[in-house]
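Below are structures written as C-alpha cells.
Every read-out reported here was derived from the displayed coordinates using simple, explicitly stated rules and does not represent laboratory data. Bear in mind that the values here come from a model prediction, so they are computed numbers and not experimental data. Cβ atoms are built from the backbone, for glycine too; each structure is taken alone.
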Structure P
Amino acid sequence: MSTERTLLNPLQPQSAAPHRPDQRMARKFRFNDVDMDLFFMSAMSLGPAGGLDIGQTEYIASQIVDGDADSWVAAFAAYGERQNDQADAWAARGWNRAAGEARLKAFASFRSAWQFAEAGGPLFCNLYARHRASFAQAMSELRLPATFFDIAFDGHALPGLFLRNADPLAPVVLVIGGADTCREDLFLSLGRGIWDRGYSVAMVDLPGQGITPMQGMGWSTEPERAISAVVDALVERFDATPGRIALLGLSFGGYFVTRAAQYEKRLATVIASTPFPRPIELLESSIRAQVDSASRGFVPSTAALRSRLMMGWKAGVASGEEMLERWRNAAADPSQVTVPFLSVIGAGDSPVFNGQALRWHEALGSVRKDCVVLDAATGADSHCQVNARVRLVQEACGWMDEVFAA
C-alpha cells in the first residue's frame with residue numbers, strides 16, 4: 001500500500017530533505033529517495049506493454065539500497081543478463097515468442113540500469129549498447145513491424161523507430177519524450193499501446209535525448225526545427241500524409257511539442273502531458289532549491305547527484321548558471337496555436353507543471369481544445385501518468401479518434 005511521501009535522505013536519516021519543486025509524484029511507492037522512487041515506478045508501469053512484471057521489479061528492488069545509485073545499476077544490469085539468458089534458453093527450444101518476451105524484459109532492465117550510471121561514462125555506454133541490442137532482437141523475435149532509422153539534422157543523426165500499422169491509411173503519431181526517455185522506452189510507455197489501437201507510430205530522439213548527447217547534441221530551445229525534420233522524414237520515407245499526423249509530447253517534450261504546435265503546419269493535432277511552455281520557471285526553482293538545501297547542510301543521495309549530472313549532460317551545459325542563461329527566454333506562445341490541442345495533467349505532479357498547463361489551455365488560440373485532469377482515484381495522477389501508462393494511451397487515442405473522424 002502506498003503512503004504519503006516521507007522526504008528523507010536514507011543515507012542521512014537525521015537530515016530532512018527540502019521541498020522539491022520538480023517532484024513528480026505525490027506519494028511514495030517504494031523508495032524514500034524521490035528520484036529512485038520515480039524511476040522504480042517508471043520501470044514497474046511498463047509491464048503491461050511487455051516490460052518487467054510487478055514481481056520482477058519487486059525482486060530487483062529488494063537488491064537495491066535506498067538512494068544508492070551503484071546498487072540500482074548493479075541490480076537492474078544483473079537482471080537484464082538473467083532475462084537474456086532465459087531468452088537464449090527458450091530460443092534454443094524454439095519458443096520464439098517467449099524468447100522475444102524475455103528479451104524485451106532484458107531491454108527494460110538494461111534501460112533502467114543506466115538511469116543512475118555516470119552520464120556518458122563507460123558503464124553507461126555499455127548498458128546503453130546492451131539495451132539497444134536486446135530491444136532490436138526482441139523486435140525480430142516478436143515479429144513486430146519495427147523499422148529503425150536515422151534522420152540527418154545539423155550534421156548529426158537523430159535515432160528513430162517506426163511501427164507501421166497494417167492499415168496503410170492509418171494516421172501517424174509522432175511520440176516525443178522528455179529529459180529521461182529514449183526511442184525504445186517510448187515503445188513500452190506509449191508506442192505499443194497506440195499502435196495496437198490502430199495507428200502507425202514514430203518514436204524519435206531529439207537533440208539531448210537518448211544517446212544523442214554522445215554526438216555533442218543538447219536540448220534545443222527551438223525544438224520545432226528538429227521536429228519539422230522528423231515530419232519531413234515521415235512524409236518522404238514512411239508515406240505519412242500532411243494533415244494526418246499527430247504529435248504527442250511527454251514531460252520536457254511538453255515544451256518541444258508546444259513549440260512545434262506553434263510553427264509546424266502539417267499536424268492534425270497535438271497532445272501534451274503536460275504542456276510546458278516556459279521551462280525556465282521549473283529550472284530556476286529547482287536550481288534555487290538545490291542551492292538552498294546545500295546551504296543548510298543537506299547531502300543528496302548518489303541517485304539524486306547522478307540525476308543532476310545526467311540532466312546537465314543531456315542539456316549540454318556545464319553548470320546551473322549556464323542552464324539558466326540558455327533557457328532564460330525559451331517559451332511557446334499559446335495564442336499562436338490553432339491546431340486541435342489536448343492537455344493532460346496529473347493532479348499529483350509538480351505545481352509548476354500543472355500551473356503552466358492550465359494557463360496554456362486557457363490561452364490557446366485553438367478552437368478545438370480539451371484539458372483532462374487525472375486525480376489520485378484514476379491511479380494516473382503522477383508526472384506523465386508514470387503510475388498508469390495505459391490511461392494516457394486511452395485519453396490520447398480517444399481524442400485522436402475523434403479528431404481524425406471529423
Structure Q
Amino acid sequence: MTIAIFLGGLLLAMAIGMPIAFSLLASGVGLMWQLDLFDPQILEQNLIAGADSFPLLAVPFFMLAGELMNVGGLSKRIVNLALALVGHVKGGLGYVTIMAGCLLSALSGSAVADAAALTALLLPMMVKAGHEKARSAGLIASVGVIGPVIPPSIGLVIFGVAANVSISKLFLAAIVPGMLIGGALWLTWAWLVRREDIVPPPRKSLREIGIAFREATWALMLPIIILVGLRMGVFTPTEAAVVAAVYALAISIFVYRELKLSQIYRVLVDAAKTSAIVMFLIAAAMVSAWLITVADLPSKVVDMLEPFMDSPILLMVAIMVLVMIVGTAMDMTPTILILTPVLMPVVKAAGIDPVYFGVMFIINNSIGLVTPPVGTVLNVVAGVGRISMDKVTRGVVPFMIAEFLIMFLMVIFPWLVTGPAKWFHG
C-alpha cells in the first residue's frame with residue numbers, strides 16, 4: 001500500500017504536467033499523510049538539508065565548466081583535433097563524432113552540453129558530406145550518452161551523494177566502461193556506413209595534425225589534471241569541479257581569447273539557471289528519500305527481489321531491466337534520486353560491490369537519455385539540429401541497442417568494470 005501511494009502520487013502528478021521536482025514533493029506529502037507524519041517543518045528541513053551538501057557543489061561548478069568550454073573554444077578545438085586524426089577515413093566524420101564525444105565527456109560530464117556542442121559543430125558537416133541526417137543525429141545523441149559516464153560525471157556525483165559511495169572511486173571505475181561504450185558505437189557506425197558511397201576529405205598532413213594537436217593541448221590537459229589529481233589525492237571531486245571551472249575560464253580568456261569579459265555574465269547566468277533546476281530537483285528528491293527510509297520501502301523491495309538474491313548476476317539483470325523501463329519515462333537525475341535509496345539496500349544485501357553497481361546504474365540511466373518517449377538528449381539534438389524527433393529516434397535505435405548490449409555484457413562479466421577499477425585504485 002505504501003509503495004502504491006508513493007508511486008501513484010508521483011505518476012499522477014507527472015501525468016497532469018507538474019514538474020518532476022514538484023511531483024516528488026507532492027508524492028512525498030501524500031506519503032507523509034499515509035504515515036501520519038505530516039508536518040510542514042519536517043518537509044522544509046529535509047528540503048533544505050537535501051541541497052546543503054559539500055559534494056553537491058561539484059554539480060554547479062562542472063556545469064559552469066561545460067558552459068565555459070563551449071563558449072571559450074575548448075570544445076571546438078577538440079573536434080578539430082579529431083577531424084585531423086580520423087576525418088579522412090570512410091565514414092570519418094562519424095568516428096570524429098565518437099572521438100570528440102569521448103574527449104568532451106572527460107571535460108564537462110554533461111550529456112546535454114556535449115550533445116548540443118557536437119550537434120552544432122558536426123551535424124551540418126555530416127549532412128553536407130552526404131550522410132543521412134537522421135542517422136547522423138542518432139549517432140550524435142548516442143555519443144552524448146557517454147558524457148555522464150566518463151569522469152568527471154555529474155551523474156556519478158549525484159549517485160555518490162545519494163548512496164554515500166566514494167565519488168573518487170566511482171570516477172576511476174567508470175573510465176573503462178565509458179571507453180567500451182565508445183568502442184561499441186565505433187563498431188556500429190563502421191557496420192552502418194560500410195555500403196555508403198561517400199568520398200571522404202583528403203588526409204591531413206602531419207603539419208596540419210601537429211597544428212590541431214598544439215591548439216587542443218590546453219583543452220586536453222584538463223582531464224589529465226582532474227584524473228591525476230583525484231588519483232593522487234590532491235583534491236576531492238568537488239574541488240576538481242572548481243579546478244575545471246577556473247581552468248576553463250583562464251584558458252578561454254587568456255590563451256584562446258574567445259571568451260570576452262562581456263560574455264562572462266551570460267555564461268554565469270546560463271550555468272546558474274541549469275544548476276538551480278538540478279539542485280531543486282535534488283532537494284525535492286531528498287524529501288522522498290527520507291520518507292522512503294521512514295516507510296521502510298527498501299525492505300519491501302528486498303522481499304520482492306528475494307528470488308534473485310542468491311545470484312548477483314540475475315539480480316543485476318532484473319535491476320537493469322527495471323531501470324531501463326523507468327528510463328523511458330523519467331529523466332536521469334530524478335531516477336537516480338528516487339531509485340538509489342530503494343535499490344542500495346538490495347545491492348548490499350546481495351553482496352554486490354556498491355561502486356560496480358553505481359557505474360552500471362549510471363550507464364543505464366545515461367542510455368535512458370536517448371530512449372523515447374522522454375529522451376532528454378534526443379530533444380536537445382532535435383532542437384539544435386532542426387530535425388524532427390521521429391527522425392532522431394529512428395536514427396538512434398541501432399546505437400542504443402549497441403549500448404544496451406555492452407551494458408549487459410558488463411553485467412554478465414563484472415570484471416570488465418571491477419578489474420580496471422582495482423587497477424586505477426592501486
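Here are the numbers for this structure:
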{"quantity": "Mean count of other Cβ atoms within 10 Å over residues 197-204 - structure with the largest value, from P, Q", "calculated": "P"}
{"quantity": "At a computed -14500 (helix-only ellipticity at 222 nm (-39500 (n - 2.57) for each DSSP H run of 4 or more, over all residues; to 500)), which of P, Q", "calculated": "P"}
{"quantity": "Highest-scoring label, criterion being percent of Cα pairs over 41 Å apart, among P, Q", "calculated": "Q"}
{"quantity": "Among P, Q, which structure scores highest (criterion: FRET efficiency 1/(1 + (r/R0)^6) of positions 149 and 261 (r between Cβ atoms, R0 = 35 Å, to 0.05))", "calculated": "P"}
{"quantity": "Structure from which 2.1 was derived, distance in nm of label points 7 Å out along Cα→Cβ at positions 221 and 285, options P, Q", "calculated": "P"}
{"quantity": "Comparison of P, Q - label where mean count of other Cβ atoms within 10 Å over residues 37-44 is highest", "calculated": "P"}
{"quantity": "Origin of the derived value 26 (relative contact order in percent (Cα under 8 Å, 6 or more apart); candidates P, Q)", "calculated": "Q"}
